[in-house]
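Before anything else, here is the set of structures, which you'll find just below.
Since every read-out is calculated from the coordinates, none of them should be taken as a lab result. What you see is a predicted model, and the numbers here were worked out from it, not measured in a lab. Cβ atoms are built from the backbone, for glycine too; each structure is taken alone.
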Structure P
Amino acid sequence: MSVRNTVFTSLCLLIFAAAAVQAQSTAPAQTTISGSDQVAASSAAPNSVYRILPAGTQAAKKLTRNLLTNKKLTANTALPQPGFYPADLSYHGGQVIPNAEHDLVYFDCPAGPTACWGNPETFLKDLNHSGFIHTTDQYVGTNANLRYPVGGTVAVNRTLQTNVLGQNDILSIVHAAAVKLSIQNSYSNIVHVFLPKGIDTCFDLTSICYSPDNPSSFFFCAYHGAVWFNDIGHVLFTVEPYQNVAGCQVATPTPNGDLVDSTASVLSHETFETITDPDLDAWWSQASLIEWGAEIGDICEPIVNSNSQFLDPVFFVNGKKYKLQLEYSNKFHACTQ
């Protein structure tokens with residue numbers, strides 16, 4: 001074999017080895033739901049807060065404002081104050097998230113995240129490198145770059161007796177993933193729980209659900225929340241059911257396909273709201289009765305067409321086109337990319 005061929009072969013082997021290492025480093029860690037996770041979830045449920053993203057469904061149109069969250073919102077003033085910009089967000093004194101890792105939890109999808117959700121990890125990396133994420137600068141007090149990288153990924157597999165996960169089930173998944181990733185009492189991690197197609201989720205003792213198979217209870221597409229576990233403390237999380245269904249999906253055509261952009265649009269909504277209002281006591285609107293209680297993404301929820309699809313705009317995120325919801329900017333007094 002010539003020297004040139006030997007060098008070429010060696011380079012190929014090095015590239016292959018590097019690719020193998022990269023594949024291993026990005027493979028999700030594996031974990032299961034234990035009895036201790038279920039106990040922790042049960043005791044923590046009363047100490048958790050959430051706010052939902054309403055679906056584009058007939059059921060969701062009937063939701064009253066107080067059913068969007070389980071937290072009683074307390075305004076800085078008794079009544080909305082008149083002004084030129086009634087949608088502007090007000091600060092209510094709570095914690096914000098100037099930097100954090102995204103930790104992705106893939107529930108019950110042996111085929112892998114790309115098949116089930118369209119690779120949300122890639123979107124979050126693009127978001128972290130984009131100008132879009134800097135919409136949060138004005139609310140969190142920094143304009144530093146690359147503040148929200150992707151951290152760990154965890155696959156959770158569990159045999160279900162039903163296709164409906166209750167609130168305790170979700171908190172069990174959050175707890176198991178947090179333990180696996182060594183997350184404790186943190187405002188520096190956001191745990192995103194992705195549910196596969198065919199899995200519904202409801203809040204315990206209510207009929208407020210993500211349930212495409214049951215339109216009468218199909219009220220929301222996703223939600224973000226916070227929970228205080230007795231053993232590991234505070235954990236921020238979002239719940240991201242399968243979005244490529246009427247009521248949650250973006251309207252066609254889409255630059256990356258319906259699955260990718262529907263997942264990314266809702267994920268971005270919950271990410272922006274977690275950053276600016278993690279415990280539901282930081283940035284939300286109190287300047288008008290119409291927008292009262294709305295967070296950064298709620299104000300900019302897009303129009304729903306006759307097929308129950310969201311009419312999101314298309315714009316660049318880190319040089320790649322996505323079809324996404326806009327977010328509200330006090331700086332521009334408008335929804336912006």
Structure Q
Amino acid sequence: MRKFLLLITLNVLILLNNTNLYSQIFRDISKVGTTSGQFLKIGPGARALAMGGTYVGISDDIYAAYYNPAGIAISKGNGQVAFNHSQWIADINYDFAAASLNIESLGSLFISITSLRVPEEKVRTIEFPDGNGQFWDASSVSMGVGFARSLTDRFSIGFQAKYIQESIWSTSASGFALDIGTYYITPFNDLVIGASVSNFGTKMKLDGRDIQINYDPDGDPFTGPNNIPAKFEMDQYDLPLTFRIGFSMDVINSRYIRVKAAFDATHPNDNAEYINAGIELAYDELLFFRGGYKSLFLPNSEQTFTLGAGLNYEIAPGLSVKVNYAYGDYGRLKDIQYFDIGLVF
């Protein structure tokens with residue numbers, strides 16, 4: 001019995017030692033690059049970018065469709081439409097458009113479209129390094145429809161169902177996802193607590209003409225069946241599931257001046273956790289100046305400070321136009337600039 005207990009103790013010590021060694025070796029390894037639909041991680045809205053991406057606890061306009069669907073329920077007016085364009089990194093075009101309609105006694109309905117397009121390039125091979133006469137491109141698109149409702153004067157919920165497709169040349173993958181959010185205005189100085197789960201859905205798997213081949217089972221063109229139609233087996237990949245919790249509060253709110261501070265904490269399934277922080281200065285709810293910092297505590301991040309400004313002008317009773325601009329520093333990847341325009345009616 002003593003030998004048996006000694007053997008068990010020895011095995012436990014070996015296991016603990018190996019576990020400690022494993023954690024020392026692999027503790028800094030993240031799951032970066034292990035999910036599909038990476039364009040879903042690009043947040044729209046110049047106001048949101050200018051405030052460092054801190055929008056889960058703000059989400060008081062149409063861009064809540066991306067950050068926190070529950071915020072649509074507390075957005076102003078009977079409805080909103082907005083369009084956001086950006087020349088993303090490496091000359092990639094990124095666009096986002098959304099519209100919402102508030103229906104009394106029912107809630108708010110909204111739709112959103114996200115598009116990312118890679119410029120057309122020549123197909124280059126070893127034999128034809130300058131191009132073989134063909135061209136390839138890549139694109140990603142997400143189309144969503146959602147609903148939000150205020151359950152009380154301080155608490156609302158919302159969700160969005162999305163169809164997602166990615167394609168490169170003649171190969172594509174598609175899937176479905178669901179976004180869910182909550183929005184709570186606390187009694188403490190109207191501090192807002194928002195939370196959302198984004199891209200909870202199916203796996204995505206590439207399929208199409210580019211993975212099809214002709215296969216010779218025995219490798220001999222003179223025997224057996226030849227040129228059997230076949231294709232490469234592709235793996236499936238999860239969507240970039242993301243959990244966010246955010247806080248925002250007006251730290252100054254006078255007749256002409258309002259200052260809003262906000263920060264978000266983000267937990268993705270394909271990277272380490274990080275925090276965004278931002279601030280907004282409003283003059284008479286007409287002119288806005290914003291600043292923030294993206295991806296605090298995220299290892300190896302190229303995202304840093306952000307800046308921006310905006311204008312909210314009432315062109316007619318019950319009709320306002322919003323124009324926003326944002327700049328984001330992405331270190332070695334240079335900078336990105338956002339421009340968006342929207343209507344509130």
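In this comparison of P, Q, the computed figure 20.6, 84 for Rg and Dmax of the Cα atoms in Å is attributed to P. Out of P, Q, which one gives -8000 for helix-only ellipticity at 222 nm (-39500 (n - 2.57) for each DSSP H run of 4 or more, over all residues; to 500) as computed from the coordinates? That value comes from structure P. So Rg/Rh (Cα atoms, Kirkwood Rh), for residues 239-278 alone, computed for just one structure, reads 1.03; which one of P, Q is that? Structure P accounts for this read-out.
Work out the source of 0.75 here, i.e. which of P, Q gives that when FRET efficiency 1/(1 + (r/R0)^6) of positions 183 and 271 (r between Cβ atoms, R0 = 30 Å, to 0.05) is computed.
On the way: P: 0.95; Q: 0.75.
For FRET efficiency 1/(1 + (r/R0)^6) of positions 183 and 271 (r between Cβ atoms, R0 = 30 Å, to 0.05), the value 0.75 is produced by structure Q.
Across the set P, Q, FRET efficiency 1/(1 + (r/R0)^6) of positions 71 and 111 (r between Cβ atoms, R0 = 25 Å, to 0.05) reaches its highest value in structure Q. When distance in nm of label points 7 Å out along Cα→Cβ at positions 191 and 215 is computed for each of P, Q, the one that comes out at 3.6 is P. The greatest value of relative contact order in percent (Cα under 8 Å, 6 or more apart) among structures P, Q is that of P.
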